[in-house]
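Every number in this text was worked out from the coordinates using simple rules, so none of it is lab data. On a predicted model such as this, the values are computed, not experimentally measured, just so you know.
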Structure P
Amino acid sequence: MIRPSTGCAAPLRPTLLWDVAPGALDGEVHRSFVVGRVLGHGSADEIRTLRRDLGDGWIRDYLVRTRGRRVDRRRLRYLEAILGLERAEVETWLADPARRIWDER
């Protein structure tokens, strides 16, 4: 990972940011991008690091703000459980017809 620039202490796998030039991310400007990538494709260790560095509240707010966009159903259910998201709210996100493209890929 791009340690100081992303705001996380531990490095991310280079393949997680495959489409980004090394050093191109700024922690404040691109934080939501990095968080979305980690939540959508990161390992369990990367998610733990994210939780430790940003806190569950920030990550919960991110998921509510984005309605779980780019996070597959199974992983979203996992995040619902570990972050204490409201089940009814997650159900609403998952019922959105716009998610079909993502969920049925």
Structure Q
Amino acid sequence: MHEHSFIQAIIQDIENKENVTALTIEVGELAGIDAHHLAHHLEEETGWNVQASQKDALVECECGYKGKPEIKERLHDMVIFECPTCKQIPQILEGKDIKILKVSYK
């Protein structure tokens, strides 16, 4: 249950937890967890209404490519990807983080 560490990190980042009613998060495509899966488990853990969206990844490679990576495999808690042009491992510019976008309180 690797989502537990993600859930605990999100909860820890929120102040005044007992008055939260809803949460909006953005989950990067390369974060290692599906956005809707995380939202579901976060709702179960907290009772909050959680809305989640996925942020597409953006990478840049030494070969000059800049765009979406080629996803080779999604494992339990990691994503294996490469440059679709040269097959090397590119630098991630966007899409690896989980961000709290909005917190609603009572």
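Structure values in brief
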{"item": "Origin of the derived value -16000 (helix-only ellipticity at 222 nm (-39500 (n - 2.57) for each DSSP H run of 4 or more, over all residues; to 500); candidates P, Q)", "result": "P"}
{"item": "Given 42 for percent of Cα pairs over 19 Å apart, calculated: source structure among P, Q", "result": "P"}
{"item": "Origin of the derived value 21 (relative contact order in percent (Cα under 8 Å, 6 or more apart); candidates P, Q)", "result": "P"}
